[in-house]
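Each structure below is given as structure tokens.
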Structure I
Amino acid sequence: MAELQRLVEDLGQRLSRSIALDDTDLRLLAYSSHAGEVDPARTTSILKRKVSRSVVDYVREKGARGTDNFFTIPARPDLGIEIARIGVPVKYRGALLGFMWLLTSEGAVDDLQASAVRRAAETVGLIIHREYLLGELSRGRERELTRDLLADQAEVRAQAAEQLVAENLFSHRASAALVVTLTRGNSPLTEQDRLALTAGVEFGRSRREQRRALTLERPDHAILLLTDDHPTKRGALAELGTGIRERVLAEADSHTCCWIGIGEPRTRLEDVHASYADARRAAEVASVVRVLGFVVRYSELGVYSMLAELPPDRLADSLHPGLRALFERPRPGEDDLVFTLEAFFDNAGNIKRTSEQLRIHRTSLYYRLKRVEEITGVDLSRGDDRLSLHLGLKIARLIAMH
């Protein structure tokens, strides 16, 4: 915020002191020049725009959030605070918005300086509150248009796309959707999980320039719409998805799993709803077919994309009876037959590659395949039988039958 920076610089010049302004989590908002020495905590704050969690906890421990007047934070060299701080809370109508800091190494704060700092803190509170309101109005309008952009009605989508560009909220480029989902088995998502979803998509948004990303949260998933800035680099969105997943899991409750689907880019902004449908389907399928990974592009679903269109009960009914027998036997020492069959199919029936992948002798592989034929009643030398079992294995993965 340029206005805050100018205010802090002006106050620092008038008082001949260094001034720093933080938000409530001690993220640096503005600071004036430093005539004297600074300690590691201030240097870190300037370079990274934030301090360590230990410093935040220490400042809170000293009661910074519970006062309306000047207070002192004693030095803690082990935390990088080698110079004690004099702080004053920044508030608006009683709500804490941040802190202004002075260094004790620059002398005590006299009455005239204290009065100037208090007036500045009041002005800062007004500015931050105003910026918050403007930001909320802008984000509210953005969320409204993003919802319309993903609506079922083509006319609503077209109007939303036009308004997003006209109001300078999004760029009219090829765009793609990324969907973040969380699962907790049969348990509902917690409030912490939903906050984690928001943190994840906001992390992704922060990795793009202004007007290159839109976010939207829904009860069971979050959406990130992005301009396709790297159309020739297919891994760019997957890399971003991996970073988002790591951020979500760091914030979510334990025992929560995160799956991310990436839709195919659409040239026209009003068609990005189709990319959203792609991304949501990719995340849903990936959460069931675990071999696909945690971050999956719709284009990588292969046959699972087609199978996912059918109801689970119809898919289950279509399984080859011999494959059911293979799932339901068991016989001691034959727990690896399904895995062997999958490897055989994934290697296009190549015995050499399959035996190398399974790290077994070819004779052992032939024996296992023979047992599969005996149990299923099929002939693996016949193309139709191979296709039936291969497709059945894909279906079993999709409906989590095996």
Structure II
Amino acid sequence: MPSLDIIGDDLKVTLPHGETVRFAHLDYAASAPCAQAAADAVADLLPRYGSVHRGTGVRSQASTVAYELARDVVAEFVGARPGDGVIFTRNTTDALNLLARALPPGTTTIGFDGEHHANLLPWPNVLRLPTPASPDEAVEALHRALREHTGPAVLTVTGASNVTGEVWPVRRLADVAHAYGVRVIVDAAQLAPHHPVSLAELGADYLAFSGHKLYAPFGAGVLAGRTDWLDAAAPYLAGGGASVAVGDRPGELTWAHGPARHEGGTPNLLGAVALAAVCAALITADRTALHQHEQALLTRLRDGLRDLPEATEVSVFGPDHPRVGIVSLHLPAHDPAGIAQRLGREHGIGVRAGQFCAHPLVRRLTGATTGGACGTGSTGLLRASFGLGSTTDDVDRLLAGLTAALRT
């Protein structure tokens, strides 16, 4: 059975006073470490690695089978319906940019301004709604927008916020959108590592996520969903594989249909295989037990933060709203980047400081009027995020490290 053990979970770091401790990685929301399943799948394929869809030799044939099997496993992971397709991309950003280019001309993209930049910037003809204060407000805002809108539209929404970890009411929003004949795109980059994802259960027409956040850091992502717009759109990457016939004159060509249409060039076979291996491991895992462990860590951290008034947890929908393993802290009297550096240097803890490529939302949560570059921490937040390798000791060390850094 594929293993979800984390490679490097015993990584040691030496602190300035000479003590050696286990590194506490609490930056899963940026990039998750590699699961053993992903590394095993890559190691198993390397002796037979070759070009996909390009040859008749044993390497090419084995690689083609592995690549298409990976597609099938990912389709199962997302609950793909008959007629849905799975396209391998580089990451969520790449997948959403691909889909943005495939929208029919004149389509308006409706979304909220609390999205990650990957789901905020690629879209044409944008109708951007203010981040709501509650799920009910989100649903009503979408109702109002669609009642007043004329012409074709799509809704694009995150499954879980990369800033607050809060789970968005995707199914409720999808039901509203579909009542108006509007398709739904879900950025599942933060949701998929923490919750089972299903196109049908979410009410999504399209779903995108990244391997590097799903314990498969080999440069692969996924766009899954309906194929009609994708088959009608110009290829995302024009080149070999995307075309089935090219004539002697410019424009004399026939583009492929299906995933190949948008997977021009030699694909990232190892990334796809690694991602599928983790998907397979998660399909068979006890997701309930994993969820309960993560929620216990969240509760432990949030309970401990009550003794640290210098650090205020931020949220959109309120402290009791369901969330994945992400907590972001506003530190009004401190530089988040400086605190993050101290946690790393003095305590062996890896967290993230900044605006997390969600500038409008972070400005709203902090009350800032301007923001720095993506990744800078002077006007941003401090974020801790959990995953499969996180432990209660990680949480306790973070609380102790925060207390020391904020009060000395």
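Tell me which of I, II gives -16000 when you compute helix-only ellipticity at 222 nm (-39500 (n - 2.57) for each DSSP H run of 4 or more, over all residues; to 500). Numbers along the way, then the final one.
On the way: I: -16000; II: -11000.
The value was obtained from structure I.
Upon calculation of volume of the Cα convex hull per residue in Å³ from the atomic coordinates, which of the structures I, II produces 206? Mind showing how you got there, number by number?
On the way: I: 206; II: 152.
Of the structures listed, the value fits I.
Here mean count of other Cβ atoms within 10 Å over residues 28-35 was calculated and came to 22.0; which of the structures I, II was it taken from?
Working: I: 17.2; II: 22.0.
Among I, II, the structure yielding 22.0 for mean count of other Cβ atoms within 10 Å over residues 28-35 is II.
Just checking, which of I, II has the largest value of distance in nm of label points 7 Å out along Cα→Cβ at positions 68 and 324? Can you show the working numbers first?
Values: I: 7.5; II: 3.1.
Across I, II, distance in nm of label points 7 Å out along Cα→Cβ at positions 68 and 324 peaks for I.
Work out the source of 22 here, i.e. which of I, II gives that when relative contact order in percent (Cα under 8 Å, 6 or more apart) is computed. Can you show the working numbers first?
Working: I: 10; II: 22.
Comparing all candidates, it corresponds to II.
Given a computed value of 61 for percent of Cα pairs over 23 Å apart, for residues 60-267 alone, which structure among I, II does it belong to?
Values: I: 61; II: 44.
Going label by label, the one that fits is I.
On mean count of other Cβ atoms within 10 Å over residues 196-203, which of the structures labelled I, II is highest? Walk me through the numbers before you get to the answer.
Numbers: I: 21.4; II: 17.2.
Once mean count of other Cβ atoms within 10 Å over residues 196-203 is tallied for I, II, the winner is I.
Here, each number is a calculation from the coordinates, and none is a lab measurement. Treat the numbers as computed from the prediction; the structure is a model and nothing was measured. Cβ atoms are built from the backbone, for glycine too; each structure is taken alone.
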